[in-house]
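Peer 1: Alright, structures below, take your time with them.
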Structure P
């Protein structure tokens, strides 16, 4: 896995450099407000930093004793979990405009966490807090409208 980590890290670094070169010429807004290039640039920087961490970690582990790890065998439960994640993502895309972001994301996050074995209390609290945090970030701070659905306030 060390070689794969090194390759993946280099790909992320290259992708980060590519994103930076493509978004470098994006305009900035007046009075020093961040322009449309802010988030792609942040993403590019994160790609490069975490890609570098992955490469450094794989080199450090490569200096130790080499051991070949076999990937875990796909069991029926793992296949069902993967299909559940994909199915819930598709369900989210289909339902979110009609039901609304708050209800859909909280409910689907809760179902996903329960499917993956998280306790009832933790999955309920986490799904509500994550949904409220995303709503706060996008709807209130970034002023990106999220689908209100049946709540329509």
Structure Q
């Protein structure tokens, strides 16, 4: 999905298992008040990358939402980037011809094909309300700018 000169790509989206040695790493840095998924809920990770194909620095999206076919929205959970090296947390404009996450970072070189993590807590009802859609909001206007269907 392109927003201006920045191309966004979902590298992978999948349910995360807190009992998996790999997945537990993605779940570090949760806010203290965050409850684990209860009955009928699950963690879901969307791993995203962005690349600036323009010739000027560009702000990159920081607002995302997952929506199911019943129009139920899910906002990402803000993970602590000081604890979780995989979290999607751009802090500065993306320079021309540069990829986020940095290819030399844990997220950029990690096992999930160079994508930074957006973490969601989803209801199991999403299985009846597929496809899930990732909404990406323009970083300048704040308006919905692109959507993509997600695997579940």
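Quick note: the coordinates plus some simple rules give every number you see, no bench work behind them. All of these numbers come straight from a predicted model, not from anything done at the bench. Cβ atoms are built from the backbone, for glycine too; each structure is taken alone.
Peer 1: When helix-only ellipticity at 222 nm (-39500 (n - 2.57) for each DSSP H run of 4 or more, over all residues; to 500) is calculated, the result is -23500; to which of the structures P, Q does this value belong?
Peer 2: P
Peer 1: Match the computed value 31 of relative contact order in percent (Cα under 8 Å, 6 or more apart) to one of the structures P, Q, and report its label.
Peer 2: Going label by label, the one that fits is Q.
Peer 1: Next up: Out of P, Q, which structure matches 1.8 when distance in nm of label points 7 Å out along Cα→Cβ at positions 24 and 80 is calculated?
Peer 2: The read-out was computed on structure Q.
Peer 1: Given a computed value of 15.8 for Kirkwood radius over Cα pairs in Å, which structure among P, Q does it belong to?
Peer 2: Going label by label, the one that fits is Q.
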